[in-house]
1. For relative contact order in percent (Cα under 8 Å, 6 or more apart), find whichever of I, II sits highest and give me its label.
2. A value of 23.8, 75 was derived for Rg and Dmax of the Cα atoms in Å; which structure in I, II was it taken from?
3. For volume of the Cα convex hull per residue in Å³, for residues 147-194 alone, the calculated result is 117, so let me know which of I, II that is.
4. State the single structure among I, II that was used to calculate helix-only ellipticity at 222 nm (-39500 (n - 2.57) for each DSSP H run of 4 or more, over all residues; to 500), giving -8500.
5. Taking 13.2 as the value of mean count of other Cβ atoms within 10 Å over residues 315-322 derived from one of the structures shown (I, II), identify that structure.
6. Comparing structures I, II by Rg/Rh (Cα atoms, Kirkwood Rh), for residues 155-274 alone, which one has the largest value?
7. Please state which of the structures I, II yields 18.3 when Kirkwood radius over Cα pairs in Å, for residues 115-226 alone is computed from it.
Structure I
Amino acid sequence: MSEKALQGKRIVLCVTGSIAAYKAVSLLRSLVEDGAEVSVVMTPSATQFVAPLTFEVLSGRPVLQRLFADTHPMPHLKVTEDAALILVAPATANCLAKCALGLADDLLGTVFVAARCPIVMAPAMDVEMWDHPAVAAHTRTLRERGIMVLEPEEGPLASGLLGKGRLPAEHAILEAVRARLAVQRDWAGQRVLVSAGPTREPIDAVRFITNASSGKMGYAMADAAAQRGAEVLLVSGPTTLPCPPNVMRVSVTTAEEMYQELEARFSWATVLVMTAAVGDFRPRNPSSEKVKKHQWDGEPLELERTPDILQALSRKRTHHVFVGFAAESEDLLANGRKKLRQKDLDLLVVNGITGPQSAFGNETNEVILLPRHGTPIEVERLPKRLLADRILDTVQEQCIGSPSSRSQQPHEGIRRIQ
């Protein structure tokens, strides 16, 4: 990112009544240092944690607190009329509910409803609150409307509990703001073929072999590429995720079906992004009917290898850029380098799959990027949608752009490793 990536951008920072409100002070300072012009809106509860004067001094602007203010008869309209982005940090469970339902009974609610600009929300609350079905439903509603609701972090909470609910790290919030404000069409002209999700290999009519992949990273890659101007075709294994806007999706179940669909469209593509967790084995003789327990004779299930899709497509490549993903449980760098060579990839994204921060199922991930030529890059934990942009940036710099146009400096939040 440039030194002043937010130069001249008008941002409305909304602070709600969470103990994490004090972190919004540092966030405001970082936004201002990055060139943004920030107006702060505080709920009455937020003022119980941090004095409005603190935000007023750092922003250089009056803090808006009331729906009916002396400074302007309709502050919710005034503050949003030329805003480039609204950032709610921290966003409480109550705030998520009001925004999802469109309740406009206070200044923050009316600002939200009146907004016609991108919105980023950074939740912070106790783990039981974040896990509540109502909060999950409101979060899902907001995301479906195109609002970026970041995933809270895990760690010690104000209640003394350990769990998910901490305000996302400041660098992740700033990255989200920059990503939503960046108008990029740098992938226009590219045709991106993305595989995503797990595969299922039938044992009989009701049972199958699969894995824990959710498809979230692949869908994030497809969404990012489409938003940056590429034509995107997504070949997806079984998942409940909605198809990203401006993306064509083809649904498959087995590894063989995924291979057939990818092969049929391979010549169309300029970039292949293989995020799918394709099963390595399948039953040799699956039954077309359900096998009753009493019918099983105790013999081990006989397995055979599924197609090696990357290897098969690699033999057909001409102009294509290949991006692969590796899920590893140990020796990430060594195993990643081995796969990079074996699969003849231009870039390999290596992620860990052990522990509570496993890549499978999480909204966030931290990875190592291994380019064919160049130094490995370690990317710290980010929401998968933001990580997708980082990966596309690296593909653009390392694999598509000319050597003279490639950035020599790592992005903020990443470091090159040996």
Structure II
Amino acid sequence: MDYSIYIALSLYFLVMGAGWALSLLNVRHLEAAGGAVPPGFEGHVDGRLLERMREYTVEGSRFALFESVFGALLAAAFVVLALRSYDGWLASFGLPFIVHGLVFFMLLIYAEAVLSAPFSLYRAFVIEKKYGFSNMTASLWLSDWAKSLLLTTVLGGVLLGAALWIIKASPDFWWLWVWGFFFAFSIFMMYLSPHVIEPLFNRFEEVEDPALKERILEVLAKAGITVAKVQKVDASRRTSHTNAYFTGIGSVKRIVLYDTLLKRLDNDEIVSVLAHETGHWKGRHLMKGVVLMEAAALAVLFAAWLLLGSGLLEELFNMPGSSFFGEAVMLGFLAPVAAFPFTPFFSWFSRRHEREADRFVIELSRDPEAFTRSLVKLSKDNLSNLHPHPLYAAFYYSHPPVVERVREIRKAAKQWTYR
């Protein structure tokens, strides 16, 4: 083995190890501090519930850590021990460039789907069942898995095939044209998904409570937002977790409420949750997020164009004569190394938008206590971690920790009162 590959492996495991260390730090912090009732949660959680919250987070985090370590070791073993043989084996068939690429990557995608299935099964049928969240049946899980694999085959095949055609047709500028195609395709999927993709997995119905629906539409009207539908989804078929979200864009934009959410929150609390989601639309957070992600995607594709075919990857991994697809795998292996330093920035960017949407609840619903009640209830129902380590939260949390959110909303509400 050439010494250069040790550099790649060292960088990879240095970054992965940093992520694992943060996860362990978070678990140990929770084990030490998780027995204390945080400010704002007095009278809502007791010692028994805190213990259950702690156990759920610790067990889930440890399993996720094991899964991550397994995946990292498997990826390293494949790149070091099997990639050269796999690349050479497929090259021996003399397939056309696009067909070669489709076979090369789809076989890897299928292998990943099979290898990740046991982890998904354990999470759904052991951890989530143990804590009363999973309502999944074996037949439903298998159906979801098969549908997901079919969608991956169809949509992934279209995206990959088109990208390979562009790469072959424009060797010098494919990074720009591929980026443009992916962006256009993502916009198209925002229109298509509510009508074609989402109904494959769930049943959507109009919210039955006319009073609730009217209040939701009134809140949206205050913000100048119109939606095509206010719907509920049969999430309880799979999970007891709660959620609400906007989906689609333009004329197909709609609000979707989990049926579990409708059962656990009162109308004031539901409206406050939707006021928060409305704050994202009013603040143009979706557009800002898209701009940031697309800028990052363009930079990544440009960097990929510079590296692929340059010979640097072949030299680093000591695999001369690798195909374009083999080099793409090498590049993908190193992607976490390049992405890790930017992780806290993207998390901060998301948390900033969440804080803005939280403040918008005060302005729009004028009932911040209903929103704080909903956050407390949802934290209890979802067994959320009320004591994340600050460094872990800074790196990975897309939302501010819930205790911090409750405190900031109440503080902002007091300031709003005296304006």
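Computed from the coordinates by the stated procedures, all read-outs in this text should not be read as laboratory data. Keep in mind that what you see is a predicted model, and the values were worked out from it rather than measured. Cβ atoms are built from the backbone, for glycine too; each structure is taken alone.
1. Working: I: 10; II: 24.
Top value of relative contact order in percent (Cα under 8 Å, 6 or more apart), among I, II, belongs to structure II.
2. Working: I: 23.6, 82; II: 23.8, 75.
Traced to structure II.
3. Numbers: I: 117; II: 61.
Of the options listed, only I reproduces it.
4. Working: I: -8500; II: -23000.
Among I, II, the structure yielding -8500 for helix-only ellipticity at 222 nm (-39500 (n - 2.57) for each DSSP H run of 4 or more, over all residues; to 500) is I.
5. Working: I: 13.2; II: 16.2.
Value 13.2 for mean count of other Cβ atoms within 10 Å over residues 315-322 corresponds to I out of I, II.
6. Details: I: 1.09; II: 1.13.
For this comparison of Rg/Rh (Cα atoms, Kirkwood Rh), for residues 155-274 alone, the top structure is II.
7. On the way: I: 17.1; II: 18.3.
Going label by label, the one that fits is II.
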